[in-house]
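Just below sit the structures, each encoded as structure tokens.
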Structure P
Amino acid sequence: MERVAFKMHLLPGKAQEYKMRHDQIWPELVALLRQSGICDYHIYLDEETGTLFGTYLAADLDAINQLPENPVMQKWWQYMADIMESNSDHSPVGVPLQEMFYLA
């Protein structure tokens, strides 16, 4: 398993909406993420800056790299694009983070 970490950014005043949408995450998206080998997925918010920090474990990075082509993922990105910084394809602007320390 590989640990993956990244950051994204919410638009101002959108934290409650982001939380609500994730509390009501679509079952088909959960199934897709699990089928892609993602587990132990966490997203945290820095309320001062609107920065989201996410981590997950990935069993297969090749499967993760295929997610952007999946219609369910594309639909989720469109759904979220109005509340966070997004690219032209509606994917969230995400910045991969380099692991600097890990204590098991």
Structure Q
Amino acid sequence: MTFVTKLSLQSGDRVALEETVSDIKALLERKGAECRGPFNDPPEHLTVPQYRRLTPGDRFSSWRYPVYSRRLEIHGNDHIARQVGHMEFPESLHVEIEVEHRKPAGHRRS
């Protein structure tokens, strides 16, 4: 039975995101872990309204900013995936880690 660790990283700071993904990828290659990705999603452009007062009505121009996303998958190598999960990430990054339990082809339930 294999575990697949899926990492999703998002940030408005593209440089910090690229540096972090490069560091993770280099670590995985150095340790010999099987890695797929990084997969690039198109940037999402968000718009946030800005009000001059706490009541609706009088507004400044909206604040627009992009959010960049990258995804990685680590196959097997649970100890390396655990090491990546305990890394210190920049505050400008949002990181989600999902662990999926995959059974080999032809595996029957008992």
State the single structure among P, Q that was used to calculate Cα extents along the principal axes in Å, giving 35, 33, 25.
-> P
For which of the structures P, Q does the calculation of relative contact order in percent (Cα under 8 Å, 6 or more apart) return 47?
-> Q
If distance in nm of label points 7 Å out along Cα→Cβ at positions 26 and 50 comes out at 3.6 when worked out from the coordinates, which of P, Q was used?
-> Q
When distance in nm of label points 7 Å out along Cα→Cβ at positions 74 and 90 is computed for each of P, Q, the largest belongs to = Q
For distance in nm of label points 7 Å out along Cα→Cβ at positions 34 and 58 computed as 6.3, the structure of P, Q it came from = Q
Value 1.2 of distance in nm of label points 7 Å out along Cα→Cβ at positions 42 and 66 was derived from the coordinates of, among P, Q, structure Q
Identify the structure, out of P, Q, from whose coordinates FRET efficiency 1/(1 + (r/R0)^6) of positions 2 and 82 (r between Cβ atoms, R0 = 25 Å, to 0.05) was calculated to give 0.95.
-> Q
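Just so you know, all these numbers are worked out from the coordinates, no wet-lab data involved. Just so it is clear, the structure is predicted and the values come from calculations on it, not from any experiment. Cβ atoms are built from the backbone, for glycine too; each structure is taken alone.
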